[in-house]
Structure P
Amino acid sequence: MTGAIRRAKSIRSGRLAYRFDSGAVGSNGISSRRLSSKVLTFSDSDWIERDVDRAATSIHRRAYTLHYNETRQPDGSVHRTAVISQPTSLQGQENENRPPWFAGSFWRAGQLEYVEQHRARFRLVMPSKVAGIPCEICELDVPASEMRRVVNIVHPRLAAGGTLRVHVAPQLGFALPLVEVLAPDDTEVVTYESKGFVEMPDKTHFPRQIRMEIQFPTGVTRYEQFTITADRINQPIPDSEFVMLIPAGTQVRDERDATQFRRFELMAPSTSSELAGEPQSSLTAEADHFVRNRVLAIAGAIVVAIFCCMIAVRYLRNRS
């Protein structure tokens, strides 16, 4: 399990374009809903997520999270809002349509934490294949009292506990094509599947689709699915990616102080960093220093060129 745990922690930065779908499959057919496509850019603790189909952006920096949204009114005008709150990390998000930075590994932070704490208790069983991918299979018995750490649901078939079965693919850098949660009678209750692995420049294997399914005793299967259409994993992301320009007229609500919310209207355009009162980053300072040095170097070169021209003109006049 050590390789699988290391793979889960190896994704440090990237850019993902993805679509989220969820729904249920039962005797009455399929009911589903599709949310808008989004683009996530992240680097260590910083991230920014943009909605492709509407003007909505969320930015997380070290000390705050900012949500910006535009809503068109019946009269045709645009209502702009920005809410600044306490920071929300990618790892801390548990909503169903959270960004799929974890694709190819464990879906929830609590799931990974539980596996890491109990890695010595896993047993190795007969290897198998998942969609043609050879996998090593590791199993762990999970008591009922700890089942919520493995799956974030209450399920009647798991009332007495169950088994966590992890399919590890060493040739894919210890990515996980399949993770299963089984009832005591060995029937599948929850599955997490990853498909379409692509090797990134840093040798990380990242899937194009991940899907979770929950089997209910009624015969209904509930699913959540992410389709990843573009990715860039563990590549350098410039600091400027995590800043956006917010227009004048935006209604701002600062909720970082739980005892007193601040509300005001932005009278002039401002960057998200300025709005949140973020100090100038070292990268920005370095960039400014670089620009100043370039300007001074160019100015110096111009002065030298002018001086040389003056000497040349004086020399020609003296000769004539």
Structure Q
Amino acid sequence: MKPLRMGIIGAGGMGNKHARDIRQRTDAEVIAVCDPDQASIERITKTLGITTSNIRQYSELSEMLGKDGLEAVVIATPHTQHNDHVKVCLDAGLHVLVEKPMATTVKAAREFISASERNDRILAIAYQRHGLGKFIRARQLLQEGAIGEIRFLNVLIAQNCIHAFQPGEKWRGDPVLSGGGHFIDTGSHINDIMLWTTGLEPKQVQASLSREGILVDVLTGVVVKFTSGALGTLAFTSLSPAWREEFTFYGTEGELRFGDSEPLRLHRTGEDIILPDDSKQGDTPLHNFVDSIRGKAQVQAPPICGLRVVQLTEAVYKAAESGRAEEVE
């Protein structure tokens, strides 16, 4: 079997993470890297265990497309650049694994899905939680109706990461490149898990955010009404001394709760609390992506997940700006 010929677009931290996963495989290889920073390209070639002379290097995506017999790409560029990079790669006939968020506008997300279908190419999102046992099991329990119909949920993500959003601190502090702050960044993972595990679709949001004197949001509070009539409260802060991640779902027949350091806890009304087994694991986004192209696996994080997240994200930023409840597009 010939190795899948892959390119990496964006040679920063996440580009290097995916490069390490590719290096573990015998059925995939990186033949091209695109990044405007030469030092970043040199770092990722070291990650890949090769020299810069053994890989094609490009500073612009347009120079990379249509060359080298590429079959698939990993896109790990700043958030707003996804809006251009993903569709162009799909239309060039490439399978695409894109870092979160898939897009920063609903319009772009819908265009990506259309391009994926039109070109018969796989589009996957690098939501690593889709491959972790705790989240897989939570989704299974909720989809099976373990707590009945979900009527209310509460979600929290707290981090000590405001430094990452300071002006001049790489690209996350620049709204032109990031599309926003903590809510669109780490919040993308949290919103995805909330929506993916429950299957709920957001209908209307009210929101407030604070930038704490910088250019992007670092504190966000949201009230969500879902199409099912369920309600939810979401809290996001980058001013915590430690990481804290919590999901609590209340249904007509019980409660399901879990967190970053807290096991799954299922409490059905009138019954004892149990800790469901969550040992069944999926895979990393990169390994799942390659296996999906090979026909050995289903995509763990398909583009509909990206669309749902960006629908919520766009509505939250709109509601925070208007001060009114806003409908989800």
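Any read-out appearing in this document is the output of simple, stated calculations on the displayed coordinates, not a laboratory observation. Everything quoted here is computed from the prediction, not taken from an experiment. Cβ atoms are built from the backbone, for glycine too; each structure is taken alone.
For which of P, Q does Rg/Rh (Cα atoms, Kirkwood Rh), calculated from the coordinates, equal 0.98? Only one of P, Q returns 0.98 for Rg/Rh (Cα atoms, Kirkwood Rh), namely Q.
Tell me which structure, out of P, Q, gives 35, 20, 17 once semi-axes √(5λ) of the Cα gyration tensor in Å, for residues 8-191 alone is calculated. Structure P accounts for this read-out.
Consider the structures P, Q: one of them gives 15.4 for mean count of other Cβ atoms within 10 Å over residues 168-175 as calculated from the coordinates. Say which. Going through each structure in turn, the value belongs to Q.
Work out the source of -6000 here, i.e. which of P, Q gives that when helix-only ellipticity at 222 nm (-39500 (n - 2.57) for each DSSP H run of 4 or more, over all residues; to 500) is computed.
P
Work out the source of 0.60 here, i.e. which of P, Q gives that when FRET efficiency 1/(1 + (r/R0)^6) of positions 136 and 272 (r between Cβ atoms, R0 = 25 Å, to 0.05) is computed. Numbers along the way, then the final one.
Numbers: P: 0.05; Q: 0.60.
Answer by label: Q.
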